[in-house]
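Each value in this text was obtained by applying a stated rule to the coordinates, not by laboratory testing. Every value quoted in this text rests on a predicted model; they were computed, and no experiment measured them. Cβ atoms are built from the backbone, for glycine too; each structure is taken alone.
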Structure I
Amino acid sequence: MSEFLLETKDLTKTFRGFTAVNKVNLKVRTGHIHALLGPNGAGKTTCFNLLTKFLEPTEGQIFFDRQEITRDGPAQIARKGIIRSFQISAIFPQMTVLENVRIALQRNTGLSFHFWRSTRQLEQLNEEAMGLLNQVDLDRYAQEQAINLPYGRKRALEIATTLAMQPKLMLLDEPTQGMGLEDVDRVTELIKKVSSGRTILMVEHNMKVVASIADQITVLNRGEMLAEGNYQEISNSPEVMQAYMGTEQQELEDTTA
């Protein structure tokens, strides 16, 4: 495996003359947590959509584990091991927590989406599913309907289903968005826990979360790379401070105080 698991070269996306992402050169080091930061409209989610091929680049190239994937489709990207979460929790609300993880596990067994399979066949996945639930501290909720989980635990379940698909690269889009302080702390610790031996690229607005777990940070502004480095380097950048005016700038200052 190469030093950088994911690389982009001059990645660009325009919409009818508006440039949402402009010549972004991103390098995500294998085994690290890499965060994408930027004010609203900076191009972070568009960048995620380009990497997972929900959008096609206008220009530029994407490389994953030294292979070019620029023209691959979303299904091909997922099969290569690039698995993402979304800002809105994507789970099956009427199924149990265990069943949600079991469905994700089916992807690697040749039984994907065979919901009509006998319960006995699907129960063969229970032990592995429980192991994943244990990793994210949801084992005691295994038989609970997913709809009944508090919001933070729903996000934990989504992380478990992502892990079930054996990702080489996990893309987490705003994993702590809309959470209270207790849930933010829980999910932050969870990401740190599951990052062992894995590579994570995440979009996250919460500066304290980024400061506590990110190895490397890329700051986008108006679709372009504004700065890159560790948290200390980023937080001391005048360009970053200027981009993060008001509340977000104060969060940067409070975190480094």
Structure II
Amino acid sequence: MSTPEASPNVQLRPTQIRPAVILCCGEDKGALLDALGELGFPAGAPVSEFRSYVVWTLPDVTVVLSAIGTGALEPLLYELLATGRVERIVLVGTAGRLSATRLPLGVGYPIREARVAGTGLDRECGDRPLFPEWPEFPSGPSATIVSSDFYYGFSPALAPGDYRHRLLGVRGDYQRLSCVIDLVDMEVGQFYALCRLIPDTPGLRFLAFKGASNAIDNHAEQNAHAPSVLRDCLEKALVALGLGARFKG
């Protein structure tokens, strides 16, 4: 049930927002809760569950589960960031593996560079790379990603009559980027763009961790690897936020 005191789309109250936020888009709620529990962060009951958004306020971090794509991400980020209470926000979740890489399935990586292709922000961002803002980018392997609002559209076309052949702009983006970018998802590019556009003052720190749950030509295998990707990305996100002591020691 909505209340007028909370934000209209996410039903957030400022007191529910911690300086550190973990955002997860389009993943299974049970898998997210299982991963948090395994890492020493049992979420318990949500403080808000409205429309496509679920929010948990933990002692050290606010966790938000959202639906996928630009249309879900933009109102969520506006209602989170316009309060000025968020200092650090990390996006976690699964992605598809493109042909440019042989990254292993089931492992998460910090995303050093993102692009958008077939999203609601294409006209704003163009083809320029989008970068995180994080004071100490995690050491070790990292990945690049392209984000699209087309889940099946940004993948290999099958037979000559496949609907993807009729997405002429998206087909061009896919053919141009799939051989040079590691991963494809539906949010990181927009996340990086909006985290720069929305806040009134600079200083927000933002970073994404994503990993491949499937090869882009095999969507059916994603559910077998999604839980391990999610757990790995969450563990790395908590370390980046300085909250890893519970499972590191």
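Work out which structure the value -8000 belongs to, where helix-only ellipticity at 222 nm (-39500 (n - 2.57) for each DSSP H run of 4 or more, over all residues; to 500) was derived from one of I, II.
Working: I: -10500; II: -8000.
Checking each candidate, the match is II.
From I, II, which structure was distance in nm of label points 7 Å out along Cα→Cβ at positions 156 and 228 = 3.5 calculated on? If you can, show how the numbers build up before the last one.
Details: I: 3.5; II: 2.2.
Clearly, the read-out refers to I.
Ranked by distance in nm of label points 7 Å out along Cα→Cβ at positions 84 and 172, which of I, II sits at the highest value?
Numbers: I: 1.6; II: 4.3.
When distance in nm of label points 7 Å out along Cα→Cβ at positions 84 and 172 is computed for each of I, II, structure II gives the biggest number.
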